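Some structures are shown below for you to check.
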Structure P
Amino acid sequence: MHYRIFVTLFFVLSVFVTTDAMAEKQAIIIYDAEMPKINDPSKGSYAQLASLIDQYRAQTASTFFIFGGESLGPSMLSSMDRGAHIIDVLNSLEPNAMGISKRELSYEEDELILRTYEAAFPIVSSNLFEPNSEQSPEGIQAYTILQQGRVKLGFMSILDPIILEKYPTKRLEVAKPENIIRKTANTLRKQNVDLIVFHYSVYTPLINQLLDEGVIDLALFKDQHFQSNTYASDPKHPNNILIKDEADAAVIQLTWQEDRPSDSLTSQTTLVNLTDLPAKPKVLQQEKQYDSRLNSLLNEVIGKTEATINLKRKTLRTSENSFANYVADTFKHFTGAQITLINSGTFRGNKQIEKGAQLTIKDIRLMLPYRNTIKLIEATGQQITEALEHGMNRLEQQSGQFLQVSGIKVKYDSSLPVGKRLLSVTLDGKPLDPSKNYKVATLDYLLKGGDGFNMFKNSKILPYSQISNLTLSDIMTVEIQQQKIIDPEVDGRLKDMSTE
């Protein structure tokens, strides 16, 4: 009798334990973003990322690769094909989904829409919409459902409206995030997804709140400059996954109970430095083919620098820069302007070129990768001072809106409050007249309101004698070819009085 009771009890317990174990579900998400260069030895390549993805896909059927965008620009090759090669390489990695970040709008919305038709995977933005139809743009999905093995994930991606200040669009708008997130999450829950995975492009405390409330289950973000974010030191929800190193990818192991996924979810994240991994041969060959095309086109030596060129982010975005001076002076002479204003985010590379180095077309494309053109406009002294002040509003964040100049001398104090940092602006030793019109060389990007420079939107565009549709890199390539030796210098045209 006792034996029968024991056997029965053992059977009941066995069924209970087995049922409980079967109720547990697991998945692996591999996440990366911010990879505008396809083969950068110092930051990891797509071929190395492909090896990481293959490793986990071979281990479990419930492996998802989610790409966070921020990669269609800027780069030398993107300046020619508007990011088409990034989509081509990503197709080889077979993402389950890609979220849109700000750099996907580097070449405006029509080029982004073209890229969606080249992609063999869904490209998602939940709050980017056409005002006329109030629908997602053609080719872009508001959300998607991803299924691998027994696991079903809902995926959404959100842009911050501030992005349109930096990358203005012709016809698209970005809706305020919170209501869209809650509405989209509710739609996904009704479709019986296990978990909701959320990708975003600008960090805010709202993300932690939504995780606390269970509106979303996992958040994904990558920002190699996160240390300059206002919220960098604030506590974060454990399921708010943040990558801070540009060479890292995240491997996120998720475990939950099938009957209560949101309440029981646990995550364990491993950051993997891609430079430590072998390259997948097939993808590496693809990268080499693109590199070979670039090299054959761009490796021609055009000149030499007799001064160090410092393209480090902090130097360019907070102070006067010798190479930016040289470029701004060139544009001033090219257009016949009195003044040049260029946002420092135009310059890229984040490196230093040593004195005596030879310069190639490739170097110039690397330093000036965007396809902007130079416009000559009529602007009042008041507009110019407003632009300079606006350029200094986010010095602490090393924002690309900080203006590099030619033709004027500017004094500012970075220690003063936002809106009061500009101290003086002089042209030929005299203060700018607020009501007088001046001829200003600037970028088409700034005329459209890029980086929040709305003061020039209605400015009169003036003709000038040179070809007006040349890109910045085209102009500078010809200039260096003609000069053969350049010697950029700092001359005190931008002076931060807080350091005096």
Structure Q
Amino acid sequence: MQPLNRNNAANKRYPERIIQFGEGNFLRAFVDWIVWNMNEKAGFNSGVVVVQPIERGMVDMLNAQDGLYHLNLQGIDKGQEVDSIQLIDVISRGLNPYTQFDEYLKLAENPDIRFVISNTTEAGIAFDPTCKPDDKPAKSYPGKLTQLLYHRFRTFNGAADKGLIIFPCELIFLNGKELKKCIEQYIDLWNLGDDFRQWFETACGVYCTLVDRIVPGYPKDTIDEILAKIGVEDKLVVKGEIFHLWVIEAPESVAKEFPADKAGLNVLFVPSEKPYHERKVTLLNGPHTVLSPVGYLSGLNTVKECVEDPVIGKFVHKVMFDELLETLDLPKPELEKFAHDVLERFRNPFVKHFVTSIMLNSFPKFKTRDLPGLKIYLERKGALPRGLVLGLAGIITYYKGGKRGNDEIMPNDDQAIIDLLKRLWATGDPCHVAEGVLGAEFIWGEDLNKIPGLTAQLCADLKLIQAEGMAAAVKQIV
């Protein structure tokens, strides 16, 4: 079977108008698919240059296939089963700024570039004061973006029509404002001047967004069948659900430049994305974050298995309906309908969403997706949400490493977090582990030991998991 590339696949080439930070499954199954639809149906005529945001990534694999890959969308749409395979051809090339820094900066010199889109996980939008303007590149994503913007400002002498529209897709509330704040901090730290600051403020726009599509990633269980259908060797096939939603808090002028409506896509330009964000992050991403370690340590591998398991399914229902739903302020019937719809998406018979893929950067995810609910629940109910606390205990236990059966447990997070958990677990004292994790202000931005009762409950849950196993621990609270 021939490898997939532009020599053996029908495809179009588009002018590079979009810089995309991130080459992972989600962006390729969501943003690049949306761009493909706009190219096909709305004359958007835009290509994507992918920038690898971390030193080790997948742009070499992407370039080996000339930016091409297939997207397998599956689910139920208007009562009909959908199982489609589409070649996505919008990515022109990938760059690694750690080895191609000059080429990376040259992107800023292209007058056609108009959009910057990113998904660098919740940990990606952060200000790192150790970054310097002459780093090649700056370590942080906001630092890299500031370097790019400043080079564009200087290249075009501050021309107002050369500003960029920036859509961060990281699951952080007000992600656009957070990213903009980081860039402004670099402008100050690096003394880039008032003229650049003014150009950034007036010519560029950094907009808050919310993204929603479940993307399990590489379909290793059905890949042979897919390759037989497409007839070429594609190492970057990605699977996603048919449902999609992109909420962008931006004015009509931006919507006109990004014609998703003309392509019939569920992309909404709204005055405020807050209600959409709170509902989705709390009732979809929040359960995802805690069901994954709890399910995995109970011997389950996919989200569907977790939801349908007689014990873990009750845990998921408890976290969603009894705990997280109670922390939101939208009308309860609306929230319950959304939660039931989420459960249906979790049960999608076509989508095999492995829980290990969700557990990347679990601590930043818990901080943004579950910790706010934990605090609000405690405030409103006068008690800790047992499911969420057990979920945090599950994350901490997963990060202990070791094995589950024959499978090696390999947590993936910031190295400082990995090192901290290794040191804490080396003591063999679950209560010391609980206190140390909750007191890690570099993770949480505060000392969570100050939350009444949390340290003691987390310690008890960790002891129970160590003594009797995760499934037995879950049974005690459901």
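Taken together, the values in this text are just the output of simple stated rules run on the coordinates, not laboratory data. All values derive from a computational prediction rather than experimental measurement. Cβ atoms are built from the backbone, for glycine too; each structure is taken alone.
In terms of mean projected area of the Cα convex hull in nm², for residues 90-177 alone, which of structures P, Q is highest? Can you show the working numbers first?
Working: P: 6.0; Q: 6.3.
That would be structure Q.
With helix-only ellipticity at 222 nm (-39500 (n - 2.57) for each DSSP H run of 4 or more, over all residues; to 500) derived from the coordinates and found to be -12500, which of P, Q does the value describe?
Details: P: -9500; Q: -12500.
Checking each candidate, the match is Q.
Among P, Q, considering only distance in nm of label points 7 Å out along Cα→Cβ at positions 290 and 466, which has the greatest calculated value? Provide the component values of the computation, followed by the final result.
Values: P: 3.0; Q: 2.2.
Biggest value here belongs to P.
Kindly point out which one of P, Q the value 4.3 was derived from, the read-out being distance in nm of label points 7 Å out along Cα→Cβ at positions 146 and 354.
Working: P: 4.3; Q: 3.7.
Label of the originating structure: P.
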If you work out Cα Rg over 2.2 N^0.38 Å for P, Q, which one comes out largest? P
Parent structure of the calculated result 17.4, 50, given that Rg and Dmax of the Cα atoms in Å, for residues 210-369 alone is the read-out and P, Q the choices: Q
